[in-house]
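Below you'll find a set of structures to go through.
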Structure P
């Protein structure tokens, strides 16, 4: 397994490849984003990681970009150019951001489903054991 030199990395793109996203084309999205990065010669500046489920299945396909902390939703391979443009030119990828990191946590964009609280999920598992 390779150990990458990430010293020049400015953006880390985490691309969900959980089952819901995979059924919606996450592998094709992953390859399109990686091809776009490579074609532009940005491999030293933008690193990608394929993840498992990120818990936003309703927003499939999902990608998360750090260090800014933006979560993108409803991505398709056709969005790869605009996504990379949004990173290097700081353009807005209109309608594709679901959550943005703020000082007090993540801010959900209007119209995005809140989802299930993790505490509720844990409480349900405990009550089932009782």
Structure Q
């Protein structure tokens, strides 16, 4: 995704970054092990500046507490986390700004191609910490 690696690298200098990701394919539970393997290797290759000990593979994201949370599913954003950012995707583009404002969620733009640029602006340039 455009600017993803550069933004995550910059965020890593200001924040203690953990990558929390699901690798469970509900349609192929048995074959999901390959997803763990592939995702781990992708993270290790593309984000070498993130400690592999900071990879969290789980489908229970609601159990993870943080100061900032970024996700493309509104249902994965924990209301107890102060700064929640909804990363734009095809499945959330119709969520109204009013609903996000009511829930205290910041939208990372309206176009996924600008999503990481928006995250950088929100977390680094606007100094939200």
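Bear in mind that the values in this text are calculations on the coordinates, not laboratory data. Everything quoted here is computed from the prediction, not taken from an experiment. Cβ atoms are built from the backbone, for glycine too; each structure is taken alone.
Details
- If mean count of other Cβ atoms within 10 Å over residues 12-19 is computed and equals 13.1, the structure in P, Q: Q
- Of the structures P, Q, the one that 12.6 was derived from, the read-out being mean count of other Cβ atoms within 10 Å over residues 44-51: Q
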